[in-house]
Every structure is written in structure tokens, then in C-alpha cells.
Structure I
Amino acid sequence: MPELPEMENYKLLLSNLITNKPITSVVVNREKSINITTQEFIKHVANTTILRIERRAKHLLFHLSNQKVLLLHLMLGGWMFYGTEEDKLIIYRGV
């Protein structure tokens with residue numbers, strides 16, 4: 001489980017990368033991870049902008065332009081990746 005310093009680093013790095021950028025598409029890979037239907041989640045998140053990111057304990061809160069807040073907790077083995085699909089494949093292959 002990521003500890004507080006890692007979560008603070010995620011907050012700082014993501015704030016520089018994605019704040020004030022539009023969310024153009026949403027993919028839900030695990031429906032159990034959200035507390036509403038997939039269709040509702042996509043409706044609330046797609047085509048919004050992340051205004052700011054804050055951390056509360058081990059949660060990241062993404063404040064969206066529609067006044068909603070997307071809460072993220074990485075659970076036990078969670079990690080985050082920012083990059084292209086090609087970059088992700090290179091990491092998974094260990095290249």
C-alpha cells in the first residue's frame with residue numbers, strides 16, 4: 001500500500017501533468033471500484049476538467065469542473081501510471 005510520502009508525490013506530479021486538462025474519455029476496467037453504475041460514472045466524469053488535486057491521508061481528491069469530486073485510494077497493491085499505451089508496454093516487458 002502506498003504510504004503518505006508516495007501519495008503526496010502522486011498529488012504533486014499529477015497536479016503538474018493533468019490540472020486544467022479535459023477528461024476526453026473514461027474506461028472502467030473494474031466495476032466494483034466505483035459506487036455507481038458505469039454509465040453514471042462516465043456521464044459524471046467524461047468531458048469535465050480537473051481543477052485541482054488534493055490529498056487527504058491516503059486518498060487523492062480530484063476536483064472536477066462540474067463540482068463533483070473523484071476520490072482515489074490505491075488500496076493494497078495500487079500504483080498509478082501516466083503515459084502512452086506504448087510506454088506502458090515497455091514497462092511491463094521490462095525493456
Structure II
Amino acid sequence: MYKTLVRPVVTYACETWALKGNIKTKLKVFERKVLRRIYGPIKQKVGAWRMKSNEELNRLTGNKNIINYIKAQRLAWFGHVHLMPDNSMVKKKI
């Protein structure tokens with residue numbers, strides 16, 4: 001659900017973003033909040049509940065966080081633009 005609904009909306013046009021440190025932190029925090037909400041808490045043996053740790057969330061998502069996704073999208077966009085002809089609108093200098 002996260003990878004098909006939430007992530008594409010959040011990362012719309014991410015190929016053009018300047019990824020600064022504070023933006024990366026905010027994106028990671030947002031992603032973990034959403035994943036914790038989706039996966040929910042864990043019931044322990046004594047009857048108490050706890051939230052999943054960051055490591056558990058990384059294992060569940062296969063270590064494919066939002067920052068790596070954005071970097072992959074930017075690289076794919078670069079390859080796409082690189083193969084375009086030089087007179088295309090995207091490559092024209094203003």
C-alpha cells in the first residue's frame with residue numbers, strides 16, 4: 001500500500017529536487033511515521049505493546065528507503081534526458 005499509493009504522491013517530480021540534509025531528514029521521518037501506522041504496534045509476551053524499531057521497518061521494506069528511491073528516480077531521469085536529441089525542449093538552454 002505504501003509503495004503504490006503514498007510514495008508516488010510524496011515523491012511526485014522528485015527528479016528535480018535539491019536533496020539537502022534537512023529535506024532528507026524530514027522525508028525519512030515521514031516515511032517511518034507512515035510505515036509505523038501501516039504495520040501497527042507489536043504485542044509483547046507480557047501483554048504490553050511497542051512500536052517497531054527503525055531496523056525492523058528497514059527489514060520489512062527491504063532497506064529501500066525513500067531517499068534511495070529518489071536517487072534512483074533521478075538517475076533514471078538523467079538517462080532518459082541523456083538519450084533525447086539535443087533539440088528537444090528538455091535540453092534547450094534558456
Structure III
Amino acid sequence: MLFEFKNIEGNANTLEIQFLRSRSQAPNVFLNLEKSSLTRRVIMSTLFGARNKSETDASHGYGHYNKYKGGRIILKLKGRKNLIYLNVDDLKTPG
């Protein structure tokens with residue numbers, strides 16, 4: 001499987017940018033957040049928001065970056081021994 005690996009230490013904005021960039025690099029992404037102080041709730045909310053981000057005058061949306069159908073996200077979070085596995089399409093809002 002083709003993966004893009006991202007080590008993220010910054011805030012939610014950094015996570016969103018890195019996730020969106022990863023969608024133009026590989027269908028699957030491993031996000032290492034071991035050095036990040038973001039909570040699991042903020043991480044999930046940020047990924048959900050990025051996946052559903054539409055085009056605006058100020059920024060590019062998910063469709064601008066995404067070059068692949070489907071894909072997986074694997075998360076490694078600070079203080080957790082187990083990885084979290086997500087399907088990119090499961091983060092999309094219906095409609």
C-alpha cells in the first residue's frame with residue numbers, strides 16, 4: 001500500500017494542512033501525533049472538517065488536494081499504545 005507519513009507537532013491548523021497535502025501525495029496517510037498536545041476529540045474534529053472543506057476565495061478545499069479515491073488514515077496519538085484506523089470516506093458528510 002502506498003502511504004504518506006506525516007509527523008505533526010503543531011496545532012489543529014497544522015494538522016489540517018498536513019492532512020490535505022497528504023491527499024495529493026498518497027491514498028493512505030500515517031499521522032504521527034505523538035509529540036502533539038492535541039486531544040483525540042480535536043484531532044477527529046479537525047480531520048472531519050478538512051475532509052468536508054469546500055472551496056472558498058481564501059483557501060482550497062478538499063477537492064483541490066485530493067488525487068485519490070478512498071484511502072486510510074492511521075493515527076498514532078500521544079499516550080496511546082494502539083493505533084487508530086480510519087477510512088477517509090467515512091469522514092465525509094452525506095449529501
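What follows is calculated from the coordinates using simple rules that are stated; it is not laboratory data. What you see is a predicted model, and the numbers here were worked out from it, not measured in a lab. Cβ atoms are built from the backbone, for glycine too; each structure is taken alone.
In terms of distance in nm of label points 7 Å out along Cα→Cβ at positions 25 and 73, which of structures I, II, III is highest?
Greatest value across I, II, III: structure I.
If Rg/Rh (Cα atoms, Kirkwood Rh) comes out at 1.15 when worked out from the coordinates, which of I, II, III was used?
Structure of origin is II.
Quick check: -8000 is what I get for helix-only ellipticity at 222 nm (-39500 (n - 2.57) for each DSSP H run of 4 or more, over all residues; to 500), calculated from one of I, II, III. Which structure matches?
III
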